[in-house]
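Multiple structures are listed underneath, in structure tokens.
Each value in this text was obtained by applying a stated rule to the coordinates, not by laboratory testing. Here the structure is a predicted model, which means the values were calculated and not measured. Cβ atoms are built from the backbone, for glycine too; each structure is taken alone.
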Structure P
Amino acid sequence: MKDKKIGFVGLGRMGGNMARCLNDKGYNVAAVFDLNQDVASALATEVGATSCANLAEITAASDIVLTIVTNDAAMESIYFGEDNLLKDAAGRIFINCATLTPAIHGRVDNAATAVGASSLEACMASSIPQARNGSLFLMIGGDQAVFESTKPLLDDLSEALHFVGPAGKASEVKVLVNMIMNINTAALAEGLGIGQALGLDLEMLMKVLGQTGARSRVLETDGEDMVARDHECYFSAEHAAKDSGIALKLAEASGIAPPLAQATFDQYTKMTAMGLGELDKSGIAELTFKGRALG
């Protein structure tokens with residue numbers, strides 16, 4: 001795979017660090033694109049790539065294109081807008097890494113096939129440090145033969161890799177991962193906030209939580225930040241609302257009404273509406289600490 005030219009679209013917290021990771025591992029990161037041209041130019045200089053002025057240039061300069069965009073609207077734009085990645089795309093492979101609806105992944109997969117290209121979902125768990133050092137958890141959806149052909153590259157981005165099924169299925173798994181994580185985050189925030197109101201030592205409380213049935217991965221990754229009021233953004237409250245909303249719609253379409261997911265979605269949506277969407281998801285603790293629980 002290291003003889004292939006790699007392109008990146010979307011150079012934010014995750015995309016930029018994935019490009020750096022592959023560059024460090026000897027891949028030819030040949031072309032990059034971001035709406036923020038200063039960001040694209042800086043990364044291009046860092047990894048020896050070309051900063052492309054439009055999406056068609058990315059396709060022309062790449063054998064494999066990884067996309068990491070914000071939402072369905074952004075995905076719609078890069079594949080179906082006036083300037084798009086599918087122009088003269090025969091033979092290219094597109095690996096789409098954002099958490100989006102299953103429907104948009106399926107639509108992109110069909111459109112890529114129609115022009116002689118291929119696409120995969122590579123839905124990511126983990127965060128910025130893992131993107132940088134190649135230890136992401138990846139859930140893959142699409143054609144299994146395309147997955148096998150790109151597996152060496154995907155292995156170099158991840159420490160755990162699961163092929164889930166056809167296009168759309170990986171995003172179903174990923175939004176459930178994020179829905180459960182978001183519920184756990186909100187529950188931990190409320191528990192610590194109530195603990196503070198009761199006058200408990202929060203360090204002691206976290207130690208007890210970690211040794212009982214209340215232990216969770218979220219406690220390990222977010223607990224200290226909640227207590228220290230350190231909400232540097234690794235996964236924003238706005239994105240927590242988006243992903244929980246996708247999970248809710250999938251549940252509704254399946255005839256299920258999940259009350260915990262609904263309550264958590266409502267919390268993060270309100271938090272975003274209050275102008276706090278760019279805080280890390282752990283920032284939901286601030287509201288409980290200050291006596292302004294959203295539930």
Structure Q
Amino acid sequence: MATVLSPGTTGTMPGQTQGIQAPLEPHRGKFQWDFAIILAIFHVGAVAALFEFRWTALAVCAILWLLTENVGIAVTYHRLLTHRGYVVPRWLEYTMAILGTMALQGSPIYWVAVHRLHHQYTDKPGDPHSPRDGKWWSHMGWILRGPLHNNNAILERYAPDLMKQPFYRWLNKYHWLPVTLLGIGLFALGGLPWVLWGIFFRVTLGMHVTWLVNSATHMWGSQRFKGHDDSRNNWWVALLTGGEGWHNNHHAHPVSARHGMAWYEFDLNYWGIWLLEKVGLATKVNAKRV
């Protein structure tokens with residue numbers, strides 16, 4: 001499998017195809033009205049959650065946040081599937097990938113391929129969401145007017161390792177199903193407040209927190225490693241994301257499962273991987289320190 005090194009990289013990232021021309025032009029895609037409408041509905045639902053507050057609903061939201069945002073997106077989609085910073089048994093990998101779909105940020109194939117594309121062309125022509133093409137573009141404009149969609153042929157070339165597995169091909173088609181079943185279950189157990197907090201509020205806030213890694217951490221913060229991109233270590237994004245805000249560390253060492261490389265850099269997501277390693281469920285953990 002061919003690999004591509006990002007500027008400052010000391011390891012390899014799986015699944016990228018070497019020699020592919022930069023495939024994207026910012027602001028040139030067709031406006032995605034279907035996604036825009038769905039996004040608007042979720043924002044309305046998130047605001048409505050504030051008027052249906054229940055302590056139990058807040059607890060459900062917090063638990064699901066840890067499972068879907070921290071475990072599903074950061075620990076699984078990002079550090080495991082995209083960069084292979086560690087290894088877990090296949091049954092656990094698939095379970096955590098399903099948790100990732102409940103964040104409603106697309107299928108594993110889509111998310112992984114977009115992020116690998118970002119690493120190959122970081123802050124250069126071809127980067128899906130560089131602030132050099134506009135702050136709003138890097139945060140969410142690239143989704144509303146970008147050419148990358150769940151079944152884009154370009155993305156299939158950036159996640160061939162996942163495309164080989166029937167489970168991920170199935171999840172690529174039905175990635176909306178787990179969160180739908182979750183919503184039905186929440187309504188049955190806790191009514192509308194649980195749905196508003198456990199689905200609409202959590203998903204909407206989670207999207208913006210993830211998008212801050214694309215936008216804020218390429219604009220504001222410090223650079224421990226000087227490279228050819230604008231990635232920054234941003235402490236407040238790290239707090240919101242459980243460690244993803246140490247983005248300059250990550251771009252310098254993308255295959256490291258540890259993003260908070262100094263003792264004072266909060267990295268809750270790595271602590272989860274560390275715990276999996278201690279109980280024998282994670283192996284080959286790449287943990288870079290400074």
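Quick check: 14 is what I get for relative contact order in percent (Cα under 8 Å, 6 or more apart), calculated from one of P, Q. Which structure matches? Computing relative contact order in percent (Cα under 8 Å, 6 or more apart) on every structure in P, Q gives 14 only for P.
Taking FRET efficiency 1/(1 + (r/R0)^6) of positions 189 and 229 (r between Cβ atoms, R0 = 35 Å, to 0.05) as the criterion, the largest value within structures P, Q is that of P. Structures P, Q were shown, and Rg and Dmax of the Cα atoms in Å at 18.1, 53 was computed from Q. Taking -16500 as the value of helix-only ellipticity at 222 nm (-39500 (n - 2.57) for each DSSP H run of 4 or more, over all residues; to 500) derived from one of the structures shown (P, Q), identify that structure. It traces back to P.
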